[in-house]
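Q: The following blocks contain the structures, represented as structure tokens.
No lab work stands behind these numbers, since they all come straight from the coordinates. Keep in mind that what you see is a predicted model, and the values were worked out from it rather than measured. Cβ atoms are built from the backbone, for glycine too; each structure is taken alone.
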Structure P
């Protein structure tokens, strides 16, 4: 609240999801993370506006639509519906779902482009180089790898294209000064250092912001041969969605919510949001967002997600199997502030059992069941206290400031950890007070009443804090305790639960314990359906791409090109940051209790790395020993199936999902650089 009694505005956005296909759980994590922050800010009393949406233009969409034998608009309508459906499925409480095909957004992008052109920040030129069509990228000769696109490995062709460019260098010094003066602007700090050292300080090149080689984009209204290229179109959604008007007639909501308090994005697109976007805003004479947080990734454990392997994990499949709040808990709790998280079906089962079923679910069920068994469900504060009560009460009343501190730092996983620390303390309190023993002595019934009251009150406090993260579960707890969840201002003192209130007579199991042996066949069915869908898709693509017999070679056809979905282009600097070397496998063994993983000791120069790889179905441990392989050696270590992995072995994959280790053609020493 401000001094005038009005709620202080808070504007949070996610990156808008690209409509090339159904988002996997790693993409969905961002929406859940943003939702938890938005909900907590509302809990703190802010007037929150939470915006998310879809990015729907570009040549990749044009190609995808052609492959699907439909129009680009029909294609993105379908995918945008899928994305919004998943966001709704995991209970994201967005206030606006924007699409870059929305008429008002398109109109404002055209006006913004014209305004920047008339100001002199945009000029017409030409882009010349070696062009990769699937990646929509131009490359110089030095950037190619073996003469091919460094991103996808396909052939490139000489090309020249007329384009409009934005004068990035004009604003570079001003942006550097802003970042230095506002250390909170880019978070975590490691992302800020990367942007400064790798991009801003070496000097910015002008940015291509229009294209003529495809039509699926917003036309430049004064030169309709051109369409506005991705980043000017996509990034401006953050202002068009709240009523910005380039002609000056902005809606009141724009003045209320801009500048944004937080842009929450994946670490892979931090450059566009902390360099391109701030410079566009400077050119428009608008204030910069207060903070951009490049969150880490949620990775598939042990191996790359691939439809051919059937191992892509989707949020709706997880929710169907475990429930929405189990999914929300896992992705929020398992992804640290700065390091990547890991997800597998097995890990979700383990975490559901240990934290949700045991720590939380069992606590609530035991407390309600004891109240019913010993006092007919009536919870009474008797006042018969002992010293052991004070630690529980202190843990309960200190939970709010601890959680608020973590949330202010965007350490959401740590905030949830503080809430579960309270639930764990409640379980310890049960062991300390032994209610079942107190119940045997009639004279100790008042003490038993106090113990159960304290447990009930502590659970209400914990559930009230949990509401921002697991909203359905928090509401279920409140319903079973027959009370309302508390507002934030009511959590600073212990004792708010009404003495004499009655809990439900039939407590509901919040989270059932899971048996992996029962879950595994269901997972296998999902994976098999994915593989089948992939094979059918590849068959359709192959039918379109298979070439006719070469003249003079009757009956012979050329090999069908395997199509791989192109990723967003990366800079040469980002590629150059990866360190590849030849490694020699000294030892290899199976990872126990895993059907997919091998763990290898790999000699790289004077080091021996331990690397976990999901290649058991293609290689026996005995086959691995002695091989010279390609190793990504500066990958941040991760823990897979309880084993530390310190790098990655690179493999090729065919349409059947079979893997082949990438090996040097000629004898090379272990440690030889791959460049």
Structure Q
């Protein structure tokens, strides 16, 4: 059947493209992709004669669609409706991605090639990003806090993309059904994925990786074979670790460039070495065919050995240190918050972060509106008001808490129903597949399990390059077939009469804010050469997206840079009409009022900014300056915010 390839292959190519572009984080990266994928599905459905999902997959799509509609409904009660619209559109993107891999059954061999090629491409993209950093003027810009951030711009997202791609590679490398040359490449790629992920120093991966491994071994047949295929990559990474750690230690020294280059050499060399070993393993594996009894005995011995190692490790932990004391220290670290920046290795720096505070506020918001939530992507405003840290996150850093706090119990029920139906489709497909197909489906579920575990402690929902491949794996696992499967169900006149208007509305929901975002971005790029053209573009952006306050804020900032205080004031007044909860708009409006001599109005706006962001020090500084009659210079304040943002990104 051509339909799954026609829909899935271009979508997978978009995943790779997102990996090269900050993980697809920007709306101008994922909105046009959502439009393209949606249009592609319509074309394939009509030209291919319909769709062919199983009943359980159809139920998963229905529940996912209901969750998407509910996200759009949350715009009505969200404080910041522009953010809620963007959040709902992002959910729509994930729905069309899931549909691209769920609407038609996948033959096992096609899915194997796609997943393997996608993982290899992701490894290649990150290698290229690291090589580009080495030849750049300042390689440290590819790192944040001594941790590899490129190509996604966020170290944890980079680790998640790499480690999510590991499981299909590991499974295919383990199977004798795969050609020895392909297995050799996959063995080498598994090393590259692991070692590059190690450079990101992601503590979340330390938790998510074992969970994914357990799921992987539980679902794939031939567990000993599957486990042994991971051993070369694990050993190579362990041997390369000292060199990879040297990059961290040399970060602020003149030898950093050399250490980074040596690390890339080690990654490629160890990948090549394991590829050679993998080729030898694959050749021997094809020629040696042990009896079923011997395989069973070896599997039992191997699993028993693994159990013994696990028991010994547990006993050692009890003898060497008190687990209760470790847990108590870890809990104290977690509640205390993020430690000050240091040169300490991040993986061993404890559990300190500000997630405890993020989650505290998210749970508080969930209690304040338990049924319907506070609206999609509406975490930032309440967090600034209630925070106990110096961070200003837009999201709660937990997929579960995002859904609970922003869409309420209704949203949680819908997404759980969608997940249960998708896993039910996987269970049904698994019972009808060959051994190889069962394992491939299990490896795909392991990739999804890694994403779910890591996304539980991070904000991956906002990175399509991380989340979309995981949802594609979940959909694929429920749609694998050994043959073409059932005949497509034709949409018919009634189906078209429903689908076309729905697709039109969905397309406009994506198209209008995308065009608005493009206009705002272009305005930001051209205002120095042509302020008038920039203002015209921002006017169009304002018309295209009637909910967002971003065009008005951009216009206000440009006007402030130009010294046009009247225009600056008017822009931020319009911004507050669309979003009265923006502390920044109140603050900038106060600056404009101060320049226009409106001292009382400026102080009132600063009071409102302080209510919305009590811990922002600049609000108090500017208030004192205005009260004391000092001159307020917006350019100096902008420089302060810019420097602080750069310092926090280091």
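Q: Out of P, Q, which structure matches 45, 31, 23 when semi-axes √(5λ) of the Cα gyration tensor in Å is calculated?
A: Details: P: 48, 34, 23; Q: 45, 31, 23.
Here the read-out was taken from Q.
Q: Which of P, Q yields 20 for relative contact order in percent (Cα under 8 Å, 6 or more apart), as computed?
A: Values: P: 11; Q: 20.
Here the read-out was taken from Q.
Q: Using distance in nm of label points 7 Å out along Cα→Cβ at positions 405 and 461 for the comparison, can you identify which of P, Q gives the largest number? Mind showing how you got there, number by number?
A: Values: P: 1.6; Q: 1.0.
Largest value of distance in nm of label points 7 Å out along Cα→Cβ at positions 405 and 461: P.
Q: To continue, here is another question. Which structure, out of P, Q, was helix-only ellipticity at 222 nm (-39500 (n - 2.57) for each DSSP H run of 4 or more, over all residues; to 500) derived from, given a value of -12000? Mind dumping the intermediate values first?
A: On the way: P: -12000; Q: -25500.
For helix-only ellipticity at 222 nm (-39500 (n - 2.57) for each DSSP H run of 4 or more, over all residues; to 500), the value -12000 is produced by structure P.
Q: Moving to a separate point now. Of structures P, Q, which gives 0.95 when FRET efficiency 1/(1 + (r/R0)^6) of positions 277 and 413 (r between Cβ atoms, R0 = 41 Å, to 0.05) is computed from the coordinates?
A: Corresponding structure: P.
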